[in-house]
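Next up, some structures in structure tokens.
Laboratory data are not the source of any read-out in this text; all were calculated from the coordinates shown. Computed from a predicted model, the values in this text were never measured in an experiment. Cβ atoms are built from the backbone, for glycine too; each structure is taken alone.
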Structure 1
Amino acid sequence: MMLALTTAQGIVIAGIGVALLIAGGAIALARGRAPAAAPEIPSAMRPGPPDPDLETPLLQKLQGWGVLLVLFFVVWIPATWLFEPGRNLDQERRLLEDSIARGEAAVQAFTEENQGGVGCTRCHGSELKGGQILDTATGAVINTPNLTTVCGGPWTGHPAIHSLQDIYTTIEQGRGLMPSWSIKYAGALSDQQINDIVNYIVSIQDETQVPFDKNVCINPDATKAADEQFPNKPPATTNARL
């Protein structure tokens with residue numbers, strides 16, 4: 001069969017063979033020179049980012065929150081300073097209203113519905129405008145003071161009352177036939193209960209008889225004037241049981 005090929009055909013076949021040999025050698029050479037693959041390194045063993053890349057974002061974040069915090073206090077502190085007095089006054093007003101309400105219940109007689117009742121009305125009248133009691137020692141009928149004018153002090157027939165403290169002292173330690181009511185003097189009432197009763201008494205003063213200029217409970221000038229015009233005030237306590 002080879003003998004039947006012409007010279008031209010033999011040259012072509014020989015050229016194809018040489019080309020195949022060259023191509024095969026080139027492929028083998030290329031494989032031999034290919035760089036080895038880099039080893040696979042676990043993530044935990046790879047180098048971490050540098051310190052600036054780690055610290056800069058954190059520092060910027062902290063600085064940002066710091067600026068926001070400063071701005072918050074710049075607004076909050078003046079706002080608190082401006083509105084706090086008003087809130088304190090509102091709270092004080094509500095506390096006083098609650099105290100007066102408790103005092104109003106306390107001066108009434110003790111009942112199942114009013115278990116905080118002390119019974120001031122039994123001696124001082126249903127409206128605390130004065131009443132009459134019997135002195136069991138002498139059998140005499142005695143008129144009790146009008147508590148709606150007590151803040152008028154000596155100007156309204158209460159010679160022993162020159163200040164708000166005198167009212168507290170009278171309730172705490174007693175006076176004349178009135179017994180002492182404070183626990184400190186063997187009575188039955190706590191300081192809070194007495195304070196509630198006094199607040200209620202101050203709230204029901206008859207303004208027609210106890211104007212502001214004569215009100216020793218709320219006007220310090222009236223207290224001073226009472227001491228000057230009526231220097232011989234009766235003793236502060238007469239019935240304290242110690």
Structure 2
Amino acid sequence: MEKFGYKSNKTGIDIGTNFEYLDDFRLGVGTSNFYEVIKTDSTASQSQQNQKGNYWDSFLNFDFNYDKRNQKFQTSSGFKSYYSLGLPIISEKNTLKNFYNYSHYFDLFDQNISSFSLMLRAANSITNDNIKLSERINIPSRKLRGFEAGRVGPKDGEDFIGGNYAAAMNFSSTLPQLFEESQNVDFLFFIDAANLWGVDYDNTLDDDGTIRSSTGIALDWFTPVGPLNFSLSLPITKKDSDKTETFRFQLGTTF
């Protein structure tokens with residue numbers, strides 16, 4: 001990971017196992033082990049420079065996945081509830097990681113597929129340390145279209161430093177009158193809203209709670225090489241320091 005004043009070189013090994021207890025519920029248990037080197041340059045703040053060094057981290061991970069969707073791609077009904085917990089086992093900062101995502105699919109009218117999604121993320125030290133720069137949270141690009149990935153939220157000098165907390169809500173709805181002859185193409189309208197806050201190492205840098213939001217249209221195309229997504233977005237609310245974008249292309253991801 002590289003940002004203006006600092007960069008992180010991380011190598012690691014993930015080991016995990018999934019257990020299926022119910023027809024649609026799976027529990028994943030695994031470990032993550034990382035060796036990381038954080039470097040800074042002269043443009044980094046003193047708080048960032050204080051975190052440079054070598055780190056070894058080991059986490060015990062639990063994933064709770066309850067999936068009641070009718071199908072994974074081009075889902076038209078059902079819901080998916082996913083929670084992930086990362087417990088520090090060997091860690092200088094002892095960062096506890098929480099992630100939750102809920103998606104619900106339904107129809108508003110005939111030949112329509114609509115969806116609502118809620119995402120919550122948190123990363124905090126259980127020993128009240130400042131979490132590493134590389135462990136700070138950013139909003140995933142698919143959750144906030146119309147903004148450059150990793151270029152919103154709290155800043156330390158010229159660096160977008162992420163937050164300790166993030167939340168996002170997303171709504172999308174297909175327009176069935178378009179591409180009626182194609183079963184592999186969906187044209188849709190969307191609204192995204194998200195917030196990113198919390199700077200444990202310097203609360204004066206914390207964001208003022210501004211909610212970023214955008215609206216636009218998107219095209220989901222399911223090709224033999226995987227799903228492709230094209231979107232045109234218009235930001236609705238933002239801060240002057242946020243970096244926006246109009247067009248985005250993604251491979252291998254859908255809403």
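Structure notes:
- helix-only ellipticity at 222 nm (-39500 (n - 2.57) for each DSSP H run of 4 or more, over all residues; to 500) from the coordinates reads -17000; which among 1, 2: 1
- At a computed 3.9 (distance in nm of label points 7 Å out along Cα→Cβ at positions 66 and 130), which of 1, 2: 2
- Parent structure of the calculated result 4.3, given that distance in nm of label points 7 Å out along Cα→Cβ at positions 18 and 202 is the read-out and 1, 2 the choices: 2
- Which entry (1, 2) yields the derived value 34, 24, 15 for semi-axes √(5λ) of the Cα gyration tensor in Å: 2
- Parent structure of the calculated result 2.8, given that distance in nm of label points 7 Å out along Cα→Cβ at positions 98 and 146 is the read-out and 1, 2 the choices: 2
- Value 15.4, calculated as mean count of other Cβ atoms within 10 Å over residues 114-121, assigned to which of 1, 2: 1
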